[in-house]
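Each structure below is given as structure tokens.
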Structure 1
């Protein structure tokens, strides 16, 4: 293994790492859409007046949060095919990320919804608004702005967890770096670039989340 730094080698491998970064970002974005959507659905089910639905949602949330993401990835990729459900490595990774983080985002949504003053619900009922319109036009717009920072933290955490997808042969950033190192016996440059790329994208994502937070209407307005 070579420990000296070569700028020529760094420039040569950078395009491969940038292509892998694109796949990593795509997996994160797809997982984010799934996590935010499924998380909201779980939050609604958790608040359901029907005991069976609420209990099932609570059980799923606790089960997913209490088991490691890597085990969930392995289960989806290696166990489910034995029952006839086979997915591509990329789809498996996106599904694992989305489902895993939906358990966390659901609790964030629930906290935001619970923080809306009860008078808002009562005012909507007094105006005879349908339940769906009450939730999506009155309650949710007030519940989301306060929890944007927490949701953003989970999006960044998901991005940093994408290297786990290398265990099921997804050609993401870390997998590509390890492959380049194995081919050339040079690991310093690819792993250093991987760390730098993760840092740059994470900082950019955090800045974007702060911008979204500033653009959303203030809580209670």
Structure 2
């Protein structure tokens, strides 16, 4: 957390997250100590960023591997644009397949400039096969979106797809988070591999219980 370029080209984590005082550190997140990491953000709304033994539910792990969408969007691009807010409000209202979704939300996923990038969501997410659709995410219809990620592979195993929308809770919905949460560290290339040795080391620490001693 103290070393620059530790998880990819970029500043050390503690440059922006070195204190639990929100006036000194973004979101009051202190990554300079183990206790600070486990405490999470102190600025409201507070968030736990590490779930011991569960990296898939740990925000800290995901901000190191998940790129903000669409790929190539500037780091400081606003996260409260009308399009993003429309997706947020749709999810928080229950993610229904209603007139609002069909007329105001679904068309955003096929519009190249809807979320500030140069490509549309369905350019990379238009079927249940990977390739051509990354993570088997299909965003061409309400039914397809609600099937989630890796749906085709998981169905073969008798499982449902991994949800990308959690009705009534945008803050827990990967679809919304990918539109608003930047990959860390700032400036890391979107194409930078996510199995960096230090990322795998962090993942293993979480899997083992995220102990401080």
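Given that volume of the Cα convex hull per residue in Å³, derived from a single structure, equals 140, which label among 1, 2 identifies that structure?
On the way: 1: 140; 2: 128.
Structure of origin is 1.
Compare distance in nm of label points 7 Å out along Cα→Cβ at positions 13 and 125 across structures 1, 2 and report the one with the greatest value.
1
Please state which of the structures 1, 2 yields 31 when relative contact order in percent (Cα under 8 Å, 6 or more apart) is computed from it.
1
Have a look at 1, 2 and say which one yields 3.8 for distance in nm of label points 7 Å out along Cα→Cβ at positions 5 and 53, as calculated. Show your work: numbers first, answer last.
Working: 1: 5.8; 2: 3.8.
Corresponding structure: 2.
Suppose you compute P(r) over Cα pairs in 10 Å bins from 0, in percent, for residues 37-116 alone for every structure in 1, 2: which one lands on 19, 41, 30, 9, 1? Let's see the in-between values first.
Working: 1: 19, 41, 30, 9, 1; 2: 15, 32, 36, 16, 0.
Structure 1 accounts for this read-out.
Supply the structure label, taken from 1, 2, corresponding to helix-only ellipticity at 222 nm (-39500 (n - 2.57) for each DSSP H run of 4 or more, over all residues; to 500) with the calculated value -7000.
On the way: 1: -24500; 2: -7000.
Label of the source structure: 2.
When mean count of other Cβ atoms within 10 Å over residues 45-52 is computed for each of 1, 2, which one produces 12.1? Let's see the in-between values first.
Numbers: 1: 12.1; 2: 14.6.
Computing mean count of other Cβ atoms within 10 Å over residues 45-52 on every structure in 1, 2 gives 12.1 only for 1.
Bear in mind these aren't lab numbers, they're just calculated from the coordinates by the rules spelled out. All values reported here derive from a predicted model rather than from experimental measurement. Cβ atoms are built from the backbone, for glycine too; each structure is taken alone.
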